[in-house]
Structure formats: C-alpha cells, structure tokens
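No value in this document is a laboratory result; all are computed from the given coordinates. Treat the numbers as computed from the prediction; the structure is a model and nothing was measured. Cβ atoms are built from the backbone, for glycine too; each structure is taken alone.
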Structure I
Amino acid sequence: MFSKMVVSGEGPTDMGRCNNQAPVCSGAAYDIGPVTLLLVKLLENNLPEWNANQLDFDHPEQLVTFVYRAHLSGKAKQRRLIRPAKNGVEKGFMIHAQRAAELAFYARENGHQIAAYFHDTDGTQQELRDDPQRREKLVNAIHKGFRAAKFSENGVPVVPKPTSEAWLLCAVKTEAYQHCAALETQLSGNVRSPERSPKILLGKALEDAEYDRERLCDVARSISIERLDMPSFNELREDMQRAIVSLCGQF
C-alpha cells in the first residue's frame, strides 16, 4: 500500500522547496514543484482504486516529503556507502548514486514507500551529441544508489531529456501533445540557447518569460498525463507503475 513519497530535485521549479529553511519538509512547509505534481498525477492514475480512495489528492503536499540535495550529500559523506571503485557508476555521476542511496535510506527509515530522485539531463546539443549515453549514465547511477540502499523496486529516477521544461512545453506549445518526442532531440539543455532552450521556449509559449514555480504548477495541474508521450517521461511512467505493483501487487 502506498501512503507517502519522498523526493529530491535541483530547484523550486522542478520538485519544489521548503518554505521554513529546514532541510526536510512536507505539508504546509513544502512549496510543491511542478514535476512533483506530475508524479502525483501518475500515482493517482495508476494506483488501484482501493488505495487511491484513501489518499487526499486535492492536497498533494500532504503525500510528499521534500529533501534538499545538500542534505543528502552531507549524509552520504557520513555514511560513505558508495565509493569510487568498481561499482558500475560512470565517472562524474557518483554524486547522484550517493544522493539517491541517501534518499532511499530516508524513505526506508521514515515510512515512505517511494523515493523519487530528480535531475535534468542538461548539456548543450554538442555535448549531448558527443555523449549520447549521458542520460543513461545518469539513470544508471541513480539506480545503483537505490540498489545499494536495498530500495531498487521502489526507487524512481526522474530524468527528463533535456530538462523538465520540455515535458511542460509538450502540453502548452501550439500543437499541444503532438510530436513531443522530437523535443528530446531538437532542444538543448543549455539555457543560453535562445532557439533551443526548453526554458526560453516554455516562456514564449506561456507568454511569460519570468514564469515562476507557481505558474509552472498551474501548467502541471492542467496537463493530461496520459497524453504526455515522450521517451524520458514514458520511462518515468513505467518506473512509477513498477513501484506501484511492488507495493500493491498486480491488479
């Protein structure tokens, strides 16, 4: 049975933030982010009715605990569970494995059934072309972390390509939900690219270049989750479904 999820991300416009200066928060102290709202939509759409009926989806911040990455990094230094050795984690991605492990430990120790670790793929188009496995390396590192904490079935990597704004752009561009898979190869994670930055193009689509967390949360709430068809998001959907089946069984 699912009752609580713990998440960590890069900033307020993806997984959210604490509004009380604490490293960990939930409920009224948690300013929920748009990507967290998408996760909650996936939960609502995929949980069996007997479980979903026991949850308050009108107040999603009550279902989620947020943990800052810096807090996870500090815990990882103390525990030193995953070290730079023969562990299958690519060079430069170890920190994500360590943070994911700590997020999973928090989930296990505090009665949270799902842990979701967010990080954009990032990178300029040239960097993504030079390292086409960049996203796969990041996802692999996160999975390694969950596995090290014995939380592999219920750990969920949240890795948009190139950034989470591309997921939101899919729903608000002129031809909404159409040909959205192409955004993953046509756009760049470089925020300074005016023609290819998901952040800039999302601002144009919203007619609001200064959009903030609350504006993006409005977009997330309006999204038809079943129509969002992009490889990186579909992988997230499958991972959430896997976690739900591990908790609730086949139904």
Structure II
Amino acid sequence: MHVSPDPDLITYWLADEIDERGYGLRGDSWRVMSALEAAGRPAWFRLGDRDLAMCLIRTELLRAGRRLTEAHAAVVEALGVRARVLPMSDERVATRVVVAGRPLPFQEYMIVEGAPTPIEAVELDGVDRARPTDDVLAALAEADAVVIGPSNPVISIGPVLALPGVREALAGARAPVVAVSPFVGGRSVKGPTEAFSAHAGIDRSATGIARFYADVIDGVVADEEVAAGVAALVTDTMMETPAASRRLATDALEFAASLRR
C-alpha cells in the first residue's frame, strides 16, 4: 500500500480532521492494526482504519496507472478539501537516514529505532531521476505568494528543494517567497528538527534558517531578529490554537505581499 505521509498530513489538517497527536485522523479506530498484531504480523507503522482507507484509495488508482498527483487528489476529494494538495513529484523518492553506518528508511528510523543520533547522512534515493510535476511548476509560477512552512528544513522541505528544477522555479517565480522559522525561542517545537539541523550545519535560529534558504527566499517570519541581510517579520510564531494559526498565516501572507521581486 502506498503511504504519502506529508501530503496526507497536509490534507488532514486542511480537512480539520487531524488527531490530537498531530498525525492521523481524529477519532480513528484500530481494528486492522489489532488484527495484524493478533496474527503476529509487524504493526509498528500504525495507521488507523480511516487512514488506511485513504491509502487504499490512492493505491487503487496508482495500480490503475494514474499519476500520484491524481491519486492523491482523490484522497483530497474524499475528505472534502477544496484546496489542491500536490506531491512534489510523480516519481518515487525515498528518504533514508544513515546512523552507525546503517541506511534506515525514514519511518523505520523514526518509529522502530526511535530517531537515534548522531546522524551521519541523509540520502534521497531517486531524487536525481525525479522531476517536479507540471502541476507544481505551474502552481509556483502562478502563485501570488509562496510560504515555506515551519517544517523540518532537512527532511520535510529539503527533499522538495533537492528535486531538480524546484530551486530554479522558486528563484524565477514572480511571487515573493517567505519562510517561517521552525525555531521558537531557539528550540524546535516538536520532532527531530534540532538533530537534523545540527547534522546539516543549520544554526538553531531564524538567522540559520534564513541562510539555509538564502538562494530561494525574499523574507523570513520568526520570533526573533534576523541577522542575514534578508527582510524579516518578527512576530509570535507559536500555533497552539486555530486562532493563533490563522493569525500567523495572515501575518505571513501580508508580509509576503509587502515584498516585491
């Protein structure tokens, strides 16, 4: 079964169906996982029953020869989301994290191994052969603003930027590009962002983020001043409530609109 964690999470957030953990669907049941465990089958990659149903929709269409973009669009439609959610590519790109000389698939690194450190390398298997879809390139070319969210810069945003043609598309876009720093008070809010940033040599600050994205952005949104020669909006970047998320989104879009390429 084909699982696309990041496009799924974006879709679940937009559908207002995300669960309290920040991944998966709210109120999901776990009968399939329980049955697998009872049968002695591996069940470490836990997906709820509704989550599995979304993956089945996508997998069915992929096996019928549809593009990943089209297959994921069916998931978006099934959840009643009006926005488009675009995978970066229709080709397969797999993230592997090398720890103690072992290249581990990313989900196995996170869930089975518990995200050990130090991280020796991050490998993107297939990225050199993959290309951004025409849908992605058109979206970047036609956008009024491009906002890089406060996700992990190495393993969430990094694979997208590593895709041949994406950096050029961002640099050539007519819209201003702004990045929201994932660091609040010099720390990441959740996940292994600090460990991966240390591996990539990214300083744990808004300035570090600005320098990492320097060739593609016009501005940074952060909770602190930025010393990197780039426009900055200093504001509260914590998103603990829907109202706070809405305010930050509005601030980021208004900031982008104030910048001109």
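Below, the figures for the structure above:
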{"read-out": "Identity of the structure behind -11000 (criterion: helix-only ellipticity at 222 nm (-39500 (n - 2.57) for each DSSP H run of 4 or more, over all residues; to 500), calculated), options I, II", "value": "II"}
{"read-out": "Identity of the structure behind 4.4 (criterion: distance in nm of label points 7 Å out along Cα→Cβ at positions 109 and 229, calculated), options I, II", "value": "I"}
{"read-out": "If distance in nm of label points 7 Å out along Cα→Cβ at positions 133 and 173 is computed and equals 2.9, the structure in I, II", "value": "I"}
{"read-out": "Top of I, II by FRET efficiency 1/(1 + (r/R0)^6) of positions 37 and 157 (r between Cβ atoms, R0 = 30 Å, to 0.05), largest first", "value": "I"}
{"read-out": "Among I, II, which structure scores highest (criterion: distance in nm of label points 7 Å out along Cα→Cβ at positions 117 and 237)", "value": "I"}
{"read-out": "Structure from which 23 was derived, relative contact order in percent (Cα under 8 Å, 6 or more apart), options I, II", "value": "I"}
{"read-out": "Entry that produces 0.75 once FRET efficiency 1/(1 + (r/R0)^6) of positions 61 and 77 (r between Cβ atoms, R0 = 35 Å, to 0.05) is calculated, selected from I, II", "value": "I"}
